[in-house]
1. 1, 2: which one has Rg/Rh (Cα atoms, Kirkwood Rh), for residues 164-211 alone, as calculated, at 1.14?
2. A value of 1.2 was computed for distance in nm of label points 7 Å out along Cα→Cβ at positions 180 and 380; which of 1, 2 is the source structure?
3. Check the numbers for mean count of other Cβ atoms within 10 Å over residues 316-323 across 1, 2 and tell me which is largest.
4. For which of 1, 2 does distance in nm of label points 7 Å out along Cα→Cβ at positions 124 and 332, calculated from the coordinates, equal 3.5?
Structure 1
Amino acid sequence: MDSTLEKIYAISAGELQQYQKMVMLGSGQHGPCFVSGRGVRLTDINGKSYIDCTAQGWALLLGHANEEIRQVVYEQMGRLGHLNQNSGSLPRFALAKRLLELAPAGFDRVLFTVGGSAAIEAAMKIAVKNVPQGRKFITLEDGYHGTSLTTGAGSWIATQCAGRFTGFHSFAGITNDLFLRVPNPYLYRWRGDAEDCIDFCLQSLTDTLARRINGQAAALIVEPLQASGGQIPLPQRYLQGLRQICDCFGCLLIFDELQTYCRIGDYFASQKYGLQPDMICLGKSLGAGLPIAAVLLRQGLEGFGPLGEDVHTFGNNSLAQVAGLKQLDMIERDNVLENVNLVGEYLAAGLARLQKQYAHIGDIRQAGLHIGVEFVVDAATKEPDIVFAQTVKQIALQLGLILGEAGYRMNVLKIKPPLIISRAEADEVLVLLEQALQLALAQAGRQS
């Protein structure tokens with residue numbers, strides 16, 4: 001082992017508390033300290049093993065410590081690592097070409113950047129260039145597009161939807177007013193026919209563009225599946241309706257696919273649902289765990305020019321580019337998307353069986369390996385049960401199962417493992433989850 005790594009991994013569990021005081025987190029609190037991983041599993045500093053159903057921020061499609069990804073990054077580092085944004089780069093050319101080949105027809109350029117918020121902001125800039133009179137952007141209720149000063153204002157974190165203001169309220173004095181929100185089709189929470197909910201939401205967008213906004217809207221920014229807002233898949237008819245309304249009002253349609261890329265069971269959600277947005281933003285898992293994001297542009301849109309309209313020191317990361325390409329090669333070679341759909345459906349079926357036994361499982365939402373489990377006090381009233389959901393999450397962690405949670409909807413737990421998870425590993429997830437449910441019920445003094 002390299003001497004620097006020897007020093008790092010010589011830090012003992014007893015020293016962690018002192019080290020933690022030196023690190024400021026942007027969100028949450030210090031959890032288990034992981035020292036190794038392989039596939040869907042992680043091991044902490046005390047030797048405890050976990051099944052990771054978060055893929056660490058949903059970023060590791062092929063799991064932890066993938067040997068082929070490690071090797072390709074090592075070989076590239078022996079050639080080139082960092083390059084300036086305007087330097088020619090074969091890995092960047094190759095990844096752009098591959099993404100355009102996989103994307104829905106009609107896209108012809110890719111901008112690479114440093115992260116998801118930067119990708120959304122770049123898409124907003126491009127929208128304004130192409131809709132010169134555009135003064136506002138539309139997002140959906142429960143939408144999440146980042147925490148930068150720009151994108152945070154278009155995300156749920158800038159509102160009181162949690163019943164109170166969250167951390168972003170610290171910046172209320174300088175939060176922009178670029179965004180208007182429209183209702184989202186959260187079918188589980190709609191009291192009535194699902195088709196009526198879709199119609200209502202589409203009409204609300206139409207009315208907003210026609211009556212509630214001064215001047216022209218530059219773009220509508222949409223996650224095809226609202227992940228942070230509650231694992232809410234948007235119906236296909238709704239998404240197709242958005243395209244029609246945007247066309248009618250001269251408003252661009254931007255798909256935020258930072259979380260749906262490959263995880264939804266296809267390379268792109270726009271492909272899965274059969275429509276073409278004007279731009280697609282990618283990030284998180286694009287670089288197989290290395291930082292990179294991208295914006296795909298459709299033909300006919302004016303992009304950035306040479307005068308410094310979107311400059312980032314690390315916007316041309318060749319290590320992330322080769323990792324992203326190798327990841328796509330492996331996804332295709334190993335039929336990973338087929339596994340996403342098969343194991344996703346298998347987990348959903350297992351969760352449905354648990355739902356019959358445990359009435360506080362109110363809803364199960366699954367699209368590929370995007371899975372959300374919503375916990376309620378009572379199936380009839382659908383009152384959210386945050387306390388029980390968080391108890392299940394903490395007990396599951398003690399049992400060795402890492403679950404995510406859905407932003408301010410802390411009664412929704414996420415199961416979003418690496419895409420390589422097997423049926424046998426999915427069975428382990430279901431067993432551990434049921435054990436956590438039983439222990440949480442016992443702790444709460446309830447009956448299922």
Structure 2
Amino acid sequence: MPSLQEKDKRFLWHPYTQMQDYAQRDLLFIDRAEGICLFDPQGKRYFDTISSWWCIVHGHGHPTITAKIGAQLARLDQVLLAGTSHEGAILLAEQLVRLAPPELARVFYSDNGSTACEIAIKMSLQYWRQVGQSDRCQLVGIERGYHGDTIGTMSLGGVPEFHGPFARLLFPSHRLPSPYCYRCPVGLKQETCDCQCLQPLVKLLSEQGTQIAALIIEPLIQAAGGMIVYPVKYLQKLAALLKEYGVHLIFDEVATGFGRTGTMFALEQAGVAPDFLCLSKGLTAGMLPMAATLTSEEIFQAFYADYAAGKTFFHGHTFSGNPLAAAAALGSLQVFSEEQTLAGLPAKISHLQARMRRFADLPWVGDLRQLGLISAMELVKDRETKAAYDSNERVGWPIYLAGLERGLLLRPIGNVIYLWLPLSVTLVEIDEITERAWQVLADPQNIAGW
């Protein structure tokens with residue numbers, strides 16, 4: 001009988017994975033999970049340092065959430081949300097609106113981060129057409145930004161490594177330079193910078209502001225683009241510019257939402273309210289797929305009309321607002337309330353940042369970036385020149401393998417090694433994770449060219 005590993009190689013095609021890497025090597029096989037740890041069939045423990053692709057919030061298998069899902073499963077598993085409703089979808093929408101800035105009053109469900117962002121883009125474009133400003137049909141993205149893998153979100157993404165093969169399918173959009181402080185696009189130092197990298201936006205708005213529908217951005221950190229943490233003032237200035245020209249602001253908080261940055265939503269740290277807020281990943285604490293796009297009553301009212309007016313938003317997904325996923329999300333918000341999760345974050349964040357400081361002294365660490373329970377290191381060939389590794393050198397691969405040996409599930413993004421810890425992590429677990437990470441990253445044998 002073929003083993004499960006053999007069947008995996010025979011039948012499965014894994015996401016964001018070069019399958020040939022595993023022609024002679026087994027994939028990491030996970031049998032169960034508990035808290036912030038994953039276990040293979042032999043019982044070896046791996047710390048889930050990336051929250052299983054940035055979605056686990058309260059740890060794996062939290063009993064409050066699993067109980068909510070179980071109760072819902074016995075009552076109602078699935079029903080379409082088109083012209084139909086159910087308790088979970090209603091109560092969750094109410095809670096999300098209460099958590100969001102007061103300007104956001106309506107919730108549209110989907111099932112993943114890409115669709116949450118795609119919905120915001122489509123809503124913005126249709127809104128402008130329906131209020132008599134059909135010339136507003138241009139969109140703006142940020143270099144190194146990532147919003148998903150649909151055609152629309154790829155068209156506004158700025159990570160060519162992911163989207164290059166599909167370039168001929170993508171629609172034109174404007175690109176702004178990334179607020180990449182370590183590699184400042186205008187050659188300034190962060191201490192003296194006044195966000196001069198926003199000048200291209202100033203120029204674009206002055207020339208074409210009345211033709212631009214929306215701009216999409218990840219608040220405070222460009223995650224998949226390299227864990228690029230940028231200043232609050234950049235977001236504030238950007239929002240003020242868009243408001244001056246009446247351009248919609250779309251916040252992609254698919255990764256940053258639900259406590260990742262130290263606040264429920266990253267936008268709170270900038271005091272900025274967007275026109276659209278896109279959520280997923282941590283929405284259900286990583287238990288089930290779900291997404292939500294929040295927007296204003298003003299935008300909703302532009303679609304609210306007699307059917308014959310042709311203003312309906314014709315978009316939907318089979319599992320939009322799925323009852324089981326809604327139950328998981330409600331369970332997660334219950335945990336936030338009962339366990340006072342956010343109140344416990346400052347001590348954890350401070351401890352993580354203190355434990356990570358020594359990594360900045362390693363000769364191959366060019367930049368240490370930290371935000372909330374996220375900590376990232378950009379590895380370089382030379383700290384003085386900031387010489388980057390070529391993607392073909394795969395500097396992250398030996399670090400990933402060494403991490404597995406040390407019981408860490410790491411997933412480097414190119415030459416950036418990061419921790420994206422569940423909010424439930426304890427101080428003792430932070431100590432153990434950072435010590436194991438040090439053993440991996442302080443060893444020159446794991447670093448290409450050293």
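Quick note: the coordinates plus some simple rules give every number you see, no bench work behind them. These figures come from a predicted structure and were not determined experimentally. Cβ atoms are built from the backbone, for glycine too; each structure is taken alone.
1. Computed on structure 1.
2. Going through each structure in turn, the value belongs to 2.
3. When mean count of other Cβ atoms within 10 Å over residues 316-323 is computed for each of 1, 2, structure 1 gives the biggest number.
4. Going through each structure in turn, the value belongs to 1.
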